[in-house]
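In the part that follows, the structures are each spelled out as structure tokens.
Please treat every number below as a calculation from the coordinates, not as lab data. What you are looking at is a predicted structure, and each value in this text was computed from that prediction instead of being measured. Cβ atoms are built from the backbone, for glycine too; each structure is taken alone.
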Structure P
Amino acid sequence: MAVSARDVARVAGVSVSTVSRALSRPDDVAAHTRDRVLATARGMGYRPNAAARTLITGRTGNIGLIVPDIENPFFASVTKGVQLQARSAGYAVFIADSDEDPSIERELARNLAKQVDGLILCSPRAPGEVLDDLARECTLVLVNRRRGDIPSVTVDNREGVRQAIGHLRALGHRRLAYVGGPATSWSNRERLAAFLELGGEHEDTEVVDLGFFQPYVSGGVAAGDLALASGATAVLAYNDVVAFGLLERFRQRGVRVPDDVSVVGTDDIPVSALTSPALTSVGLPLVSSGRAGVDMLLGLVGDPAAVPVHHHHLAVQLVVRGSTGPRDAAARPHPG
């Protein structure tokens, strides 16, 4: 039989209302009484009724997380970080998948906001104006997206691209191609801009933008022929999953990696070390991003009047594996 607040009150020798205040507004109860109530509740295994707690505190004890594609290992890792940090803070997480559709994302966010204390949007595809509206309607944190003063957690995309280009140039590559992700992806725009700018800083280096592709293996397969036709001896992919597609298409074409062309991914998801060859990738702190997003959100939930830290920037690190190597002297000349 479940232990009730009345049972805790009887054993602790206080009123039911004192138990309620000690659990929901501990600062309103004398320290010695609060400690006795809390110790009694723990000892009896008391768990507050969620509905009753919502009525008393105005909070649900839940947060919402919306991702574009839960099957993508990137979002699975961020989700793990969110769940771990939320659970340690006593919160449950409602998770929704927008299937890479900005209109579904907006509908999910507005519906979920009514059921939770705050929302985390990971890599949202919605236009900036929609995010502005959502931020006015609910407590909102963005992960892997920047928009004005909306609190956000991002990674250093520019530094990741800089490390990738530096690595490839050190191997002798001078014609580099970028295989992009969705046109609606903020991180793709950030990486492409950094690729064109940083690559263009070297007079002896040519950089080629191959366009936008779906963030799946099929997107990388579709980009493979364009990458070969561009004459690039090295390719940087929007994410590791796209890079897997490139590896597969090159294999189908009889192109050797890294002897004929080098490939770099982004994210460093666990399976990247298991491909053949193992994938060189810009490592992102995915689980840490999720944890940081929860910390930021719960800080706002706990003190709505607090001035938030608007942006939290996380470091990245290139992980070198077998998919990159020195430029082959016999590499294909690019179409001229």
Structure Q
Amino acid sequence: MIKPGLLQTGPLLPIIERAIGDTFTVRRVWELGEANAIKPEIANSIEAVATGGQIRVDATLMRSLPNLRIVANFGVGYDSVDAAWAGQNGIVVTNTPDVLTEEVADTTLGLLLMTVRELGAAERHLREGKWPAGNYPLTPMTLRTRSVGILGLGRIGKAIAHRLEAFGVPISYFGRRKQPDVPYTFYDSLTGMAEAVDTLVSVLPGTEQTHHLINMDIMRALGPNGVVINIGRGSVIDEAALIEALQHGVILSAGLDVFEFEPEVPDELIAMERLTLLPHVGSASVHTRDGMGQLVVDNLLAYTGNQPPPTPVPETPFNGWD
């Protein structure tokens, strides 16, 4: 039996590569030249794409694959895929929610604690042999007096809020609408929430609507004791404005796991000693990444088995594979 063709956009976890190799005829973008200039005989054979966001799976690419039926994305965020176009053209896009919720929430609390207590800088103080010459300075920040506003109270946002409850921290959230059965204070104005809290935690995806949502005006509203934590997508923060705000005391500090143009991180941020900067490790444990990888596999096998995919994204509801 002839295997369906699959286009792989970049390196993927072994758990994914083994499964797609057994089930599909795999074509790798880096072996084919330009993604948008694939030879017609290969392009016509492609029924699935497996991607980790290495390249944009845009309308141009998908249009060049006339028999494409599914794009399986590794990760909750799928901003590298034009899901709207896919949905309009009968292509299902899937992602990997739920399996990373708890890990990312754990990382967020670690990032917040590291930032407000300057734990990374304190560790460097020890490792650089500075402790014998004097203790690390008392930190001006603490979690004890803070109030947190969450941008994006979805699965991960709620898991973060649940953890924050154990710390006795007042919690607010910003969204398009008030959620029933949520005990936290709701704001339909981000500026209003920024004025009411001193810590913003962003779990938002990268979309046109969220691009640079946290800008200089929001940071001014947050104030000179303000802390910005970003575990969602780097494009949500206007990075140039963030640097200016930190340099001029508009806000106090930031903890970032994601960046606007990652893996490139501005030198100005790296030079700020008391920030916490992580290299996009929110879900980066073997346990969680294997769970995400298995979900990619399950979505692809659902296609070959003519079954509904476990996790289609909202823009591409499943209506059958025909």
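Comparing P, Q, where is distance in nm of label points 7 Å out along Cα→Cβ at positions 114 and 202 highest?
When distance in nm of label points 7 Å out along Cα→Cβ at positions 114 and 202 is calculated for P, Q, structure P comes out on top.
Once distance in nm of label points 7 Å out along Cα→Cβ at positions 90 and 122 is calculated for every structure in P, Q, which label goes with the largest value?
Q
Given a computed value of 1.10 for Rg/Rh (Cα atoms, Kirkwood Rh), for residues 18-137 alone, which structure among P, Q does it belong to?
Derived from the structure labelled P.
Identify which of structures P, Q gives the largest calculated value of distance in nm of label points 7 Å out along Cα→Cβ at positions 258 and 298.
Going through P, Q one by one, distance in nm of label points 7 Å out along Cα→Cβ at positions 258 and 298 is largest in P.
One of P, Q was used to calculate distance in nm of label points 7 Å out along Cα→Cβ at positions 10 and 314, giving 2.6; which?
Source structure: Q.
Quick check: -14000 is what I get for helix-only ellipticity at 222 nm (-39500 (n - 2.57) for each DSSP H run of 4 or more, over all residues; to 500), calculated from one of P, Q. Which structure matches?
Clearly, the read-out refers to P.
Work out which structure the value 31 belongs to, where percent of Cα pairs over 38 Å apart was derived from one of P, Q.
Comparing all candidates, it corresponds to P.
6.4 is what came out when distance in nm of label points 7 Å out along Cα→Cβ at positions 66 and 130 was calculated for one structure; which of P, Q is it?
Among P, Q, the structure yielding 6.4 for distance in nm of label points 7 Å out along Cα→Cβ at positions 66 and 130 is Q.
Among the shown structures P, Q, from which was the value 4.6 of distance in nm of label points 7 Å out along Cα→Cβ at positions 82 and 170 calculated?
Q
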